[in-house]
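Listed next: structures, encoded as C-alpha cells.
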Structure P
Amino acid sequence: MKATVYETFGGPIEVVTVPDPSPPPGGVVLEMEANGVCRSDWHAWMGHDATIQLPHVPGHEMAGMIAAIADDVEGFSIGDRVTVPFVLGCGYCNECDSGNQQICDNQYQPGFTGWGAMAQYVALPYASGNLVRLPPEMSAEAAAGLGCRFSTAYRAVADTGAVKNGSTLVVWGCGGVGLSCVAIGAALGAVVVAVDINEGALDLARSLGAAFTVLSTPESGDVAAVLDHLQGGADVSIDALGSEQTAVASWRCLRKRGRHIQVGLMIGEASNGRLPMDLLHSNEISIHGVHGMQAWQYQPMFDLIASGRVSPGALITEEVDLYRGAEYLASMGSFSGTGITIVNDFSGTVA
C-alpha cells in the first residue's frame, strides 16, 4: 500500500510503498476514504510524543470501509463504513469498565502508539468496542474529523461543559477543534465569543455562529476585550490552543463557579506554566481536561448533526491527496491555515 511515512522526528515526510496490514486479534483493517490532518500529528512528527516508534505513519482522524476483519470481532462486517475515536479502549481495564474508554489504561492510539490513517489501509485493534458505524447520509470527509477534533469539542462543550441555551462560552484558539467548539456551542444556543490571532479564522468562527470575536494581539488586552461582551464573565471557557497565555486568560474570563476546560495540548514549558490558583478557591472555578470521546457517546453527536443545527463538513476548507497532506502536516507549526484539511485521495500517484 501507499503510506505517508517519516523516519526521523522533524525530518522528511514521504509517500512510499509499505506492506499491506493484516487485522490483529480482535481487530480490523480499514480501507481509507478520508483522514483529517491534525496539529497533534505535527506534535508527533516533532518528537513531542514519547509513544512514537520510528518509522511512523501519522493520521488519527479517519473514516473508511472495513476491508478485513478478525474472526472474533462481533457486530461488524466487511464493507461497513465506520470511524473510530482517536483513543481505542481495551474494553477490560477499570477505566473501560466505568465507561471511560478515552482514558483507558491500555489504550491504543492510531497515528501515535501505532501506525495511522495517512495511508491506503490502517489496522486497528479493539474493534468491537470502538468502531462506530457511520450514518448512510454522512460523507467520509465530514466523518473524518469526528474521531478527534469534532468529537473532542462535542464532549468538551455538551458533556463536560454542560453548555445549554443561554450559556456564555469563550473559545481561545480557532483551529479545527476551536472552530468545532464554536459551532457546537452556537448550535446548543450559547452566546459564543471566539478569540484568535488570525482574522481569517475569526471570519470562519462568525460563519459558524460566534456572536462575538476578539482578534488577539499583544496590545489587545484579551481578557478585557472578552469581558466587554459578557456580563459577569463566562460560564464555560475552553483553551483550544494549549499555551500558558491562553490557559491563564481562560481562567480569568470566567464568572464565579465557571468551568475552564483544557482541550489544547500543553507541550514542554507550557505544561509547567504558572496558573492563577488564587481564582480556584476565591471564585470556586472548576478545571477539566478532555481527552477525546468514547465510541458509545457518538449517538447524541450524530443526532445533533442530523438536526441540521451543526455540520462538521462546514469546517473543511481543503481536500488534498497524500502528497499535499504530508506537506500540510509539516507546515502546521505556523498556525497559518484555517479550518480542517482532509486527505481524501489515497492513490499515492502524483497528479
Structure Q
Amino acid sequence: MASITGVKYHVLRESQNRSRAKEDKQFDAGIAPELLNNRVSFVCLLMHPDGKLYCGITARDGDIFQRFDPQTERFESLGYPAVREQFEVKIHRSLELSADGTIYGASAGLYTIDRRHEATGGAIFKYHPKEGKIHKLAVPCPRDYIQTITLDDKRKLIYGMTWPVSKFFVYDVARNVVEDNDYVGSITHIGALDDAGCYWGTWDPVRHYLFKYDPSKRKTEYFKHSIPEGPEFANIMFPGAGPVDTMINGGDGFMYIGTCGGTLVRLEPKTAQVEYLGRPSATRRMPGLVRWHGTLLLGAGGDAEGGFIFTYDRQTQAFKNLGPLVAADGTKLYRVHDLRVTADGRRAFIAETDVPNRSGHLWQCDLDF
C-alpha cells in the first residue's frame, strides 16, 4: 500500500517579511527590495532525463528559471534575466519536454491594466541543458502573457492560453508561425492531448464549456457542456479562470481532470462526456496529477495550509488520502501548484505558491508502495 515516508522542503530564497499583507502588483521603482529579491513562489516543475528538476517560479527580479539537483539539493539559476523584459515575472504552468531533451517554456506576467500599453507580451522560449542557453522563439499574443502551454512533440505544435485577455493560440515551432489566437474567455490551468493528438481546454467566461482543437483539421470544436460543477469551480484561481486545475492523458483512453474545487473527473474524448469520480479531501484545488504505478494516479491538492497527497486506483475506483504535507518543523504546505515524480516513482516534488507570510518553497515527498 502506498504511503508517505518523509516530507521536507527546499528553500530557494526566504522572505524576511512575515506580514500577511497582499503583494503589490505594481512594477514601479518603489517596490520594496525585500519583495523584489526574496519573495518567490514555485509554480511549474519539469523532471528531465538528466535527473534534474527544472523549476518555473514567480520572482519580481525576473530570475524565473531554476534548476534543482535532487542529489546535492542545490538550486542553479539558468539566466532568464539576460533575455527578459520587465513584465516577465514567472513561468506559470509552462514547461514542456521534447524527445530530444529540449525544454520549451513560456513567460507569464503580472501588471495592472493601466500598464498594459507598455507590455511586450509573454514569450515562448527553448532551452537545452547541453547548450545552456535560452532562445526566445515568439511572442504569440502581444501584450498578453502566457499562463500555460502544452507541447505536441510529434507535430511540433505548442498550444497556449493567455492572461489578462483569455486567448487560445497554436504556435507552429518548425514554421515559427502563430496559427490561431482566438479569444475563448476561459483559462485552463493546463490542458492535455488525447490519443488522437487533439488539445482540450475550456471556453466561455461564464459557463466554461469544453473545447477540442483537432490539429489534423486545424479546427476547433466548441462543446456546449462543462465539467461537473464547472461554473461553480471557476474564478477560484483568479477572476476569469476556468474550473480545470490540471489535465492529463491517462494512457487508458481517458483524460483525467483535477478541478479547482478539489474533485477528480474523467473525460471520454470520443464523446466529450465527463464523469465525476470523487473528492479525496474536503479542501479545494487539485493542480497536481500524474500517472503512477500500475492503475494508480498520484495527485496533490490543497489550499490555505491544506496541502495533501493522494492516490486514485482506476481499477477499483478507490481514493486513498496519504496524508497532509507537513514538514518535521511543523511548516505546512500552503497551496499546491504542480507535481512531478522521479523516474522510479519514489519521490514526488511539489510546487508551492501564494504563501501570504513567507516565500513559497519546493517540497519533497518520499513515497513507498
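Here, each number is a calculation from the coordinates, and none is a lab measurement. Keep in mind that what you see is a predicted model, and the values were worked out from it rather than measured. Cβ atoms are built from the backbone, for glycine too; each structure is taken alone.
Values computed for the structure shown
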{"read-out": "For 19 (relative contact order in percent (Cα under 8 Å, 6 or more apart), calculated) the corresponding structure among P, Q", "value": "P"}
{"read-out": "Top of P, Q by distance in nm of label points 7 Å out along Cα→Cβ at positions 3 and 323, largest first", "value": "P"}
{"read-out": "Highest-scoring label, criterion being distance in nm of label points 7 Å out along Cα→Cβ at positions 11 and 283, among P, Q", "value": "P"}
{"read-out": "Origin of the derived value -6000 (helix-only ellipticity at 222 nm (-39500 (n - 2.57) for each DSSP H run of 4 or more, over all residues; to 500); candidates P, Q)", "value": "P"}
